[in-house]
1. Tell me which structure, out of P, Q, R, gives 12.7 once Kirkwood radius over Cα pairs in Å, for residues 57-104 alone is calculated.
2. Please compute mean projected area of the Cα convex hull in nm², for residues 25-72 alone for structures P, Q, R and give me the label with the greatest value.
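Computed from the coordinates by the stated procedures, all read-outs in this text should not be read as laboratory data. Remember, it's a predicted structure, so these values are computed and weren't measured experimentally.
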Structure P
Amino acid sequence: MSIPAWQVITWRPVCARVDEWDQMIRKFRHLGTSVRVEPSEDTLMCGQMLWGVMSGDKQLGMAWDWKEVRPNVVVMTDPMSILSNIGFTLDDGISVSEGDRLLQLNNAIHDLPWQKRIRALRRQRTADAPVRAAPRGAVGSAARL
């Protein structure tokens with residue numbers, strides 16, 4: 001069952017220590033992906049991704065928008081717009097700035113295998129798509145790429 005990405009902002013806020021974040025991120029799992037197909041010749045995909053983990057009685061999550069810039073090339077739409085219920089503190093308990101929070105979240109997303117999941121969806125869509133007949137008069141046109 002897939003959880004809608006926006007739902008992460010309804011989860012109880014959780015504070016994580018920056019020095020423990022690397023260990024926590026290794027436990028994150030894919031929780032949901034939404035996919036839309038852009039009306040283009042390449043049928044480029046876009047959507048939202050949600051990754052998270054249950055840690056004790058706490059649920060931690062991150063969600064972001066993504067898109068294909070060309071088939072199988074997947075990027076975050078806006079690295080400054082990550083939805084999350086995670087805040088960060090330093091060893092002394094002081095909260096980090098919003099900019100440092102976004103940096104930690106972006107670094108974590110970089111380390112997650114989320115793009116592989118989107119490329120697998122692309123392969124599945126391509127395999128499931130019906131073969132389109134070439135337009136009349138297009139004989140040999142495939143060779144002129």
Structure Q
Amino acid sequence: MHEMSLAESVREIVDETARANGARRVAAVRLEIGALAQVEVEAMRFAFDVVKRGSLADGARLGHAQAVAGSREFMSGLVLFHTEWTDLQVTPLGPETAIASFVFRDSIVTRAGALIRARGPTTLVWQRRGGEWRVLFADADHYPIDP
């Protein structure tokens with residue numbers, strides 16, 4: 001469940017920002033969650049409730065908005081997006097379901113000239129519906145690659 005690590009990162013950012021601005025407590029946290037983020041909102045709420053205990057965000061309400069256009073906006077700000085998959089393994093679970101796993105390696109160049117490189121494992125659960133294969137669930141861990 002990557003929501004727990006996301007919630008921990010959110011709590012750290014909230015605490016650092018609150019301290020830097022002299023706050024003694026945080027009443028609410030609002031997130032924008034991209035449509036392709038593969039974040040289960042209820043799992044994120046649960047994880048945030050756990051990790052906020054004892055922090056400046058203890059007692060804070062967690063709100064969210066779905067950023068439907070987020071991926072389009074992100075992609076339009078890029079000059080280059082190159083990805084490679086290695087170690088692809090597909091495991092059929094039956095005639096209509098399969099699991100695919102692989103390691104990705106991304107190289108991204110933004111319009112501002114920043115180079116972003118990341119790698120990590122990915123797992124996809126596929127199901128055939130109406131004769132077409134569709135992704136039911138995806139999980140990817142992103143680890144920065146130092147330039």
Structure R
Amino acid sequence: MDNLDQFLEQYVAISGLRIQVLARACACRTAFARGLHERLAAELNGVLGQVRAQIGPDADPTSYSDAAYTIHLLDVMDFSDDYREYRLNNGRWQVLDNDSPCLIPCRDSETEGLSRFIDELNGLGVLVTADVITYDNRDVADYFRDAA
């Protein structure tokens with residue numbers, strides 16, 4: 001299978017998931033979950049535009065990119081191993097220590113089924129996160145206990 005066929009398959013799969021995400025947004029009971037679904041659908045629209053640019057009539061087949069797409073729906077935490085620092089949501093860098101926060105995935109009960117779409121999109125080369133920052137180690141322990 002050549003690159004064009006792979007991009008076409010990816011485009012069709014992501015388009016189908018985008019429609020499902022929009023439909024699920026209509027059924028969400030909370031504004032938080034509905035907002036996450038709507039934001040994911042909007043971000044997927046952007047990804048589809050990038051894929052379309054790679055398969056359109058003006059695309060250069062020699063410049064196909066295998067780069068993964070990344071969508072962060074909630075919080076982001078960056079690390080600098082060189083300086084042992086971290087930053088939250090592109091804020092200022094802070095020293096990494098024992099009291100530093102960590103990210104855990106938002107619970108599926110709060111996102112009302114978003115994890116299914118995240119898992120499918122990750123399999124299609126679209127990295128999606130819906131992580132929240134916590135400073136409480138009990139949240140981390142609860143997450144790993146619930147995941148087991």
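1. On the way: P: 12.7; Q: 15.3; R: 13.7.
Going label by label, the one that fits is P.
2. Details: P: 3.8; Q: 3.4; R: 4.2.
Structure R comes out on top.
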